[in-house]
1. One of 1, 2 was used to calculate mean count of other Cβ atoms within 10 Å over residues 13-20, giving 16.5; which?
2. For Rg/Rh (Cα atoms, Kirkwood Rh), find whichever of 1, 2 sits highest and give me its label.
3. The value 13 for relative contact order in percent (Cα under 8 Å, 6 or more apart) was derived from one model only; which of 1, 2 is it?
4. A value of -0.44, -1.17 was computed for log10 I(q)/I(0) by the Debye sum over Cα atoms at q = 0.13, 0.33 Å⁻¹, for residues 45-92 alone; which of 1, 2 is the source structure?
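Coordinate-derived values only; no laboratory data. Since we're looking at a predicted model, the values are computed, not measured. Cβ atoms are built from the backbone, for glycine too; each structure is taken alone.
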Structure 1
Amino acid sequence: MYEFLDGKFEELTPSYAVINCNGVGYMAEISVTTYSALKDKKEGRVFIHFAVREDAHVLYGFATKQERELFRQLITVSGIGTNTARMMLSSLSVEELVGAIINEDSAAVSKIKGIGTKTSQRIIVDLHDKLKKASFVEPDAINIVRQDNKIRQEALLALQTLGFNKVIIEKTLDKLLKEDNSLTVESLVREALRRM
């Protein structure tokens, strides 16, 4: 029914946006990923998914068509509702989430709040082939995520062997890879040791 809304952002929070379209304000639920893409803009285009429930009609807004398409794929999985899909897109970028599903990285998917091991495996089984065929994420982006995951995993094992706490290691590694995703395993371990 709705494809997109073009207008001025009257309100913009990490969970919703109010878009003024010629004097009519539309409230759309958004992910943190969309918020990050829009937060510095006064106006713009938001792609819409319209959900009709028994108790409400809800607009979900996305900064890109790719994010909206991934959202639509996620809600086809049994047990994944609109709020869970939005939480997933708030926890990982489109590239990271698609990369984790295509690379069958159940551990990365199950780290998302509210997603257990069984649900993450169901998501991978249901969406692996669909996302592999879909062209909304560049193959290079998936390869970067795959490479990051491999390097991160090796660094994690090395640091755990040295006796560091897994949660602290993961936070440190994620921060380092966000700053520079070209680090080798050795340089990642060295830099993590300096920061922990």
Structure 2
Amino acid sequence: MIQTLTKEQMDVLGEIGNISMGNAATTLSMMVNRRVDITTPSVTIINRSEALDDYEKTCIFVQIHYIKGLNGNNVFILKEPDVLCMTDLMMGGTGENIQGEMTELHLSAASESMNQMMGTAATSMATMLEIPVDISTPEVNRIDVESVKMFEKMFASENERFVKVSFRMEVGDLIDSTMVQLYPISFAAELSEKFEKIRDKSSDVI
């Protein structure tokens, strides 16, 4: 079982994330009618029990399954107030002074926004990897952070390691936050390998 990645592989993942999420940001911008900026990502290796260390109270888990081109899945973690703001904008609101908790309507809007964003990201990856890439409809869940942290630390294992890709996301003057993407290491290694093969092939042609 793969436990880590080389610096080169992590650099490749950062490059893939930068391109795919840059295009996803454009898609989100059209949905919320605000400028959206997503910065160059930071890529690290973490234990699964550390996945929520950047979060408090509740967060939104978005699970993406690849159904064509790639074999695996990944998870996005977003802060609940950010998702409330984005979904309010999608539904014609101002995104300001949002009170209360996520409702089914918010979760449905969040699923739709992530479906469109990740569909755009998948299209970008398909172009980069020169293969068809498709995803299933994202699964969106509201997670109690402290409960999950306690459970994960009770059953923590060094064998359960993930690649953590952190993006800074700004939506107009309403959101300045962090969005985290988690890949299983084996999936990250496969993705990096496919990308490097395409890049090497392009270099040979030149």
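1. Among 1, 2, the structure yielding 16.5 for mean count of other Cβ atoms within 10 Å over residues 13-20 is 1.
2. 1
3. 1
4. Going label by label, the one that fits is 2.
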